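So, here come the structures, one by one.
We did not get these values from a lab; they are worked out from the coordinates using the rules stated. Keep in mind the model is a prediction, meaning the values are calculated, not measured. Cβ atoms are built from the backbone, for glycine too; each structure is taken alone.
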Structure P
Amino acid sequence: MKPNRIHYIDNVKVLLTCMVVAHHAGQTYGATGGVWLVNDINKVDFLKSFFFINAAYMMGLYFFISGYFMMFTLERKTVQAFIADRLKRLGIPLLFFCFAIFLPLHYALSNQQVSLIDFFIDLYCNKPPLALGHLWFVASLLVYTFLYLTVNAVTSKLPQYEFRVWYPFVYIIVLAIVTAFARKYYAIDVWRTWLVPVEVSHIPQYVTMFWLGTIFYKQQWLSYLQGAMALVYSAVAIISAIILWMQPAWLPDNVMSEALLEACMCVGISIGLMAAFKKWCNSTHQWIRLLSENAYGIYLFHLLIVIAWQLAFVGVAMNGTLKFALVTILSIASALGLSHLLRRITFIRTII
């Protein structure tokens, strides 16, 4: 029987949540390719690499963990109860942030003399990153969940296979090829509304990592993770990152080489983190448990908190690196406090 809590996966989830906050905290101080409401003249050069490395694995691993725990929940609930739970936990925050937060915020900032309905249609269809903000992840997760339930009759019949060391390398090649194909038509940070707002260039990673999470659960492949894997796959990720950073003359300057190195970082960091945390961080304590319980709440509320702290530091005589660090720490603490406070309300606790 599988345990109710898997401490090392909870700890990885906590780390990813903090990294998401840090990623958004850095948007004001780095060379972001996207859209951000706050600009600060104090820029930090290393954040460009920080953003790229985060994009290579962070949300993909988040989708992997979501797919893994989705299977855990499906084993303990009927499909009808599971769907009701997903609609409640994902659908309610999605609708709340879309229509109560992001829509009125952007409408007020736009100064456009059009109806709210027309503005929403334009925002959702033509400015996807603004319509849902960071809730694009929640919307995509909801779509992936229903797609999985649709094809579950096929995947549930897969026989048991032992994990083979070459499986991740096959995945790297496949992911690189599909990602390179996508980026021939859609560059990084180009968003489209395909039912929900999506960054097309990363869809191959997100979809496959979610699907792999379900497979790892069914096949119990996480039991194969060993401490040595943390070193091996971390080395794969580090070497790939160094090659991308140095851009040696022998490296072809095309989307395939970038996609291949990014796929290596995705797999290297993901497996490296999971193996390392299983070996050395497979326990919990009060503060980690508190962060884990509030991870979803922190994710939901952190964006507006980050922006508020960034605004508070605009004009403050301080270098960008220190501002970035302070905004990250203060935003995590503030979002944690808000989530912990709101979760005292019974109804909200059932959602987040």
Structure Q
Amino acid sequence: MSSDGTAPTSDRLLANIERVVLGKHEEISLVLAALAAGGHVLLEDVPGTAKTILARAIAHTIRGASFNRIQCTPDLQPTDVTGLSIYNQQSREFEFRPGPIFANIVLVDEINRAMPKTQSALLEAMAEQQVTIDGVTRPLPSPFLVIATENPIEQEGTFPLPEAQLDRFALRSALGYPDEPAEIEIVLAQRHGHPLTALEPLVSAEEVRTLQADVEDVYVDDLILHWTVELVRATRAVEGVVVGASVRGSLALERTARAWALLHGRRHVLPDDIDALFLPVLGHRLLLSASFLAEARGLGRDAALGLIKDRCLALAPAPAPDSIRADWDTAASPTAG
């Protein structure tokens, strides 16, 4: 994959990040799809799986991009995230001091350790790319990406994210541990310092904004659009699910699929894109029934959600490729932004 200045923005982003986050091509692609779609990512993983490195690598790759890390604790206050106005005795006026949410790439570490009122301080920022403090609305930088993490193992002293908060994340994923060859390469690469320090910015913020605009022009066949909505609606009717995905789930799945297609060098969405993104985009939006969880005990969450996906596909089968292929020819040229 080329990483020179003539390569597509998405290719340069991916190639540069893969220099420091090794062996995680698919997982990095998911995060970049969220960035291209203007969404945010929840990484549910154990410590030491390069979540912070991934966030920093994205910021380092985008020329001039700012990066902030918010370490969530039970005593973290909303103003610790958004900022606050402080009275200046010399000017006799209140001055706003922005919080760490005012950055292009924001890592919210262990988000489930923050109290609900602090978690909710992120809602407006993530949904509308702005914060309102003391009646004044302030825009956040563009591009803007929140990568939040939570540890699935340690649950003591945590505050589970409410459905309204989970629904704000375009997708949920996990990096996981690298395989043995990648782990050996990581150890060798850090003998003389961390590769992140040598990472050069390869794209501009304007190029990222152009990539996000290009997502708008990715072609979605009407049959695929209707199937996407039917698939989301199936999560509300399928056995084993108490609360299915909301309309926000339909919006996120369709938009992220367009970004996913663009990152794979296409200007049109395939049924395979919707299939690949079903669990990352919709899995965290589903509330499973106690009876189903008991039935699926021992399978693990991913396998249990895989069963739900199969049931949804049975209710809403994918359109036949032959029924939509003719319309793909009218799509724009297959060059990523």
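Just a few scattered comments:
- Which entry (P, Q) yields the derived value 0.7 for distance in nm of label points 7 Å out along Cα→Cβ at positions 25 and 313: P
- Structure with the greatest value (metric relative contact order in percent (Cα under 8 Å, 6 or more apart), set P, Q): P
- Of the structures P, Q, the one that 16.5 was derived from, the read-out being mean count of other Cβ atoms within 10 Å over residues 161-168: Q
- Structure (P, Q) behind the derived value 0.95 of FRET efficiency 1/(1 + (r/R0)^6) of positions 209 and 289 (r between Cβ atoms, R0 = 41 Å, to 0.05): P
- Label whose coordinates, when FRET efficiency 1/(1 + (r/R0)^6) of positions 49 and 121 (r between Cβ atoms, R0 = 25 Å, to 0.05) is calculated, return 0.40 (choices P, Q): Q
- Of the structures P, Q, the one that -12500 was derived from, the read-out being helix-only ellipticity at 222 nm (-39500 (n - 2.57) for each DSSP H run of 4 or more, over all residues; to 500): Q
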